[in-house]
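What follows is a set of structures for review.
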Structure P
Amino acid sequence: MPAFAVVCADSPGTRLATRLSFFVAGFVMACWAPLVPYAKSNVGVGEGELGLLLLCLGVGSMIAMPLTGWISAQVGSKPMILAGGFGLVLFLPTLSVVGHPLLLAVALLAFGASLGTLDVAMNVHAVEVEKAARKPLLSGFHAMFSVGGFVGAGGITFLLSRGISPLASSLAASALALAGILLAWPGLLRARGGEPAKLVAPRGIVLVLACLTGITFLVEGAVLDWSALLLLGRNLVDPEQGGLGYMLFSIAMTVGRLTGDRVVAALGDRRVLLWSGLLTVAGFVLLLTVQWTAALLGFVLIGLGASNIVPVLFSLAGRQTVMPAGLAVAAVTTIGYAGILSGPAAVGFVSHVTDLPTAFWMLAALMVAIPLLARSATRV
């Protein structure tokens, strides 16, 4: 049993509320990306100082995640979803107008904490909904995060390109996010009671799931930051087409997650991890060995392969019995974020010592852990 009792866990309204939570998280996070140059200009810092400031977002998330898991184990995920969602609504416009580096650092800490809170809480909520439905739902929920990302980045870019100010654009985005949270509110699971739960380090199967999640997120972060440079370095595309690889990766991942629940239901968790890991590794091999444009298909295979690994790992974390579900999901999310934050830096270090293709071979080698540990990871 979960650490709290839930009401109406399997209903269309509850599933819609969960999808809206994921959409809002992906939407607001993506809205921030086009605003970064404006924030940099507002505070008058260089690239190095901006990089340090952006670390505050990750620090805020990493602090909030384990706390959110512990609180969710006591009172349920609904209050934390609302707290994180309202925090994002509040702090997104703030990021577009602050004019001092210290204020931007504080705003980024708060924004990151809100994002981390919502991320953990919505995954805890999604696990409970999936348990009640007794069928795979996590991939579809995570697909809404990807859809939100497309809408957020595209929407803010469109508004800015039309001459709308960063503040007005971010206020419009916050209004849409607020509408999503308010629509989700009535359908979120209500909790009563609760069991004492201590903040503890992940252990046993939870540690395995968390490490596999960290590897997968590391790969996703590296593809985001380094794919364009890899393509240009191998002379596979022209400079203005450098973003084509990540675009193909993102589309494939979204398609994979939209169809993932049916795939998991048909194949089961173990086979999905096995074949998804192998498909991802095959994508890296194609990307790094083919010398012509067909190498771009490697990004499609990587996106399809990675698309359902994380949802399955979250689902397994929610079903294991070593730790309370809230704490387990928080641990998996926290280590996952550590992967996505450290991945780009790790690739940069390896590529500095050797070269970028070697760094991508390292990513492929790490992904081999997914099929190798598929059997162990699914013993919950």
Structure Q
Amino acid sequence: MSTENKIKLTKPYFENLDALRFFAAFSVFIFHIVQELKVFLPISEDQALYKGLTFFTSKGTLGVNFFFVLSGFLITYLILYEHQTKGQFNLKNFLIRRTLRIWPLYFLIILIGFVLFPLVFAQYSTNHSPLMYSLFLANFDELSVGLHDNINFLTAPWSVAVEEQFYLFWGIILFFVSRFKKFKLSYLLFILFAGSILFSYINFDQPRILYYHTLSVMSNIIIGAGLALAYFKQVKWLMQLKEMSKFKIILIYLIGIILILLKNKIFVGHFAIFQHTILSLYFAFIIFDQIYLTRSFFKFGRIRLFNHLGQISYGLYLYHLVILYLLIKVVNLVFTLIDRTDVNYSLVTFFFIVFGAGLTYLLSRWSYRFFERPFLTLKRKFN
């Protein structure tokens, strides 16, 4: 490999990825806020406005898939880096660090959903299982509850549960694999990826299983892990992409956007099993572009606001549905006090979006500073 294509192994922090975290969380926020607006706006599903909003904002759910690819990349790179620089991978410290990052806010949301809100709101109820959530099996609980639950903010933690399953499984697997010097991690990644595709093929006609089940979304995570392995090992063909032209980079971005916008028409029937794979490869390219390519049309980390929002993106993701639920309560209360025929729905929509975004940001920032940061500081003891 030529020296100009080599990269120096650095501490596993990639500055531009904080901004990508924000975009992933924001896309989910946009999807949910439009879903909530439809609850009280006098808009028919046959109207062009409704169809237009749904067409674009429904793609926001892919932010979750982007998170999976990003987690697969970061966690795998972190483990490989630790093993190479320290000669071993400390599974206990790894799991403690993940626990300190994930558990506090996750269980706070569970307390809000299963303890606080039932005490505060008389008509509050949920079909979700506190036991399943406590065991990080929220995605399987989501499958069993289906579409019948009248409270939706408890659905957000399902993806966090999947990631926690991944951290435990992947940490244990790599701990033992690292003991065998001749074992190639790429073989394991291929086996897991093939298993995910096979599972998706068997369940191709069940979209909720394709969306929520761990074995289905595992392909997202594995693609991220594969990118981490290739980047860490400095695979020649990958490193040679460093000077990819700006035109090719923009072209790939545009093709990816088209695939996302038309995914409901492209990934149909048995071809639906490849949606996770193809879009995850696109997300992996975005990550690779942001951390390595020199001719990117833009490095999102250059904007400090994006980095800041990415830093608190975990809170943005978990809190936003709680805020939207409370705002729905406020709006419905106001509607009981006034004549609906006099309502300025444009003003209501503006209020809902601005307050939804603003309150979510303030709560997430406060949470990060006063609730999450002490746990993050404690993580350093287990580096």
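Okay, here's what the table says:
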{"read-out": "Winner on mean count of other Cβ atoms within 10 Å over residues 268-275 once structures P, Q are ranked, highest first", "value": "P"}
{"read-out": "Computed 0.75 for FRET efficiency 1/(1 + (r/R0)^6) of positions 156 and 236 (r between Cβ atoms, R0 = 35 Å, to 0.05) - originating structure among P, Q", "value": "P"}
{"read-out": "Source structure (of P, Q) for helix-only ellipticity at 222 nm (-39500 (n - 2.57) for each DSSP H run of 4 or more, over all residues; to 500), computed value -27000", "value": "P"}
{"read-out": "Which entry (P, Q) yields the derived value 12.6 for mean projected area of the Cα convex hull in nm², for residues 124-251 alone", "value": "P"}
{"read-out": "Structure (P, Q) behind the derived value 4, 16, 19, 19, 18, 13, 10, 2 of P(r) over Cα pairs in 5 Å bins from 0, in percent, for residues 228-283 alone", "value": "Q"}
{"read-out": "Test item: relative contact order in percent (Cα under 8 Å, 6 or more apart) calculated as 29, pick one of P, Q", "value": "Q"}
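Laboratory data are not the source of any read-out in this text; all were calculated from the coordinates shown. As the structure is a computational prediction, the values presented were derived from the model and not from experiment. Cβ atoms are built from the backbone, for glycine too; each structure is taken alone.
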